[in-house]
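J.: Some structures are shown below for you to check.
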Structure I
Amino acid sequence: MSLNGRISELAAKHRHLDQQIAAEQKRPSADDLIIKDLKRQKLRIKEQLRNLKTS
């Protein structure tokens with residue numbers, strides 16, 4: 001996979017996690033542990049994107 005392809009894939013996963021976080025936060029009984037885990041995943045992806053873009 002090319003570098004641009006990998007960046008696009010990670011960016012799509014990052015957007016999807018944003019959507020999942022928003023959906024979980026809208027639920028009346030939002031699970032803070034799930035939200036925390038999703039945010040942690042999102043942060044990992046953000047770091048990977050930053051590293052790939054500076055390569």
Structure II
Amino acid sequence: MTYTAERLWEEAVYVAYYLHWSLDSILDLEHPARVRVIEQLNDIHRKISGADDGE
């Protein structure tokens with residue numbers, strides 16, 4: 001799988017925004033761990049925004 005630098009930046013900024021982690025901490029995560037963190041953040045965001053109300 002090709003993983004672009006742009007996608008890496010998108011993931012890093014997303015995690016930094018929500019968790020206030022340093023860039024080094026985010027980049028130290030292996031890709032699967034970073035993806036899991038992002039998925040969990042998405043789940044939390046959907047729950048608090050009420051996006052799951054229709055399910």
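J.: Given a value of 2.8 for distance in nm of label points 7 Å out along Cα→Cβ at positions 7 and 23, point me to the structure among I, II it was derived from.
T.: I
J.: Also, I was wondering about something else. helix-only ellipticity at 222 nm (-39500 (n - 2.57) for each DSSP H run of 4 or more, over all residues; to 500) computed as -23000: which structure among I, II?
T.: The structure behind it is II.
J.: semi-axes √(5λ) of the Cα gyration tensor in Å was computed and gave 23, 13, 9; which structure, I, II, did it come from?
T.: It was calculated from structure II.
All of the numbers you see were taken from the coordinates with simple rules; none came from a lab. A quick note: this is a predicted structure, and the numbers were derived from the prediction, not measured. Cβ atoms are built from the backbone, for glycine too; each structure is taken alone.
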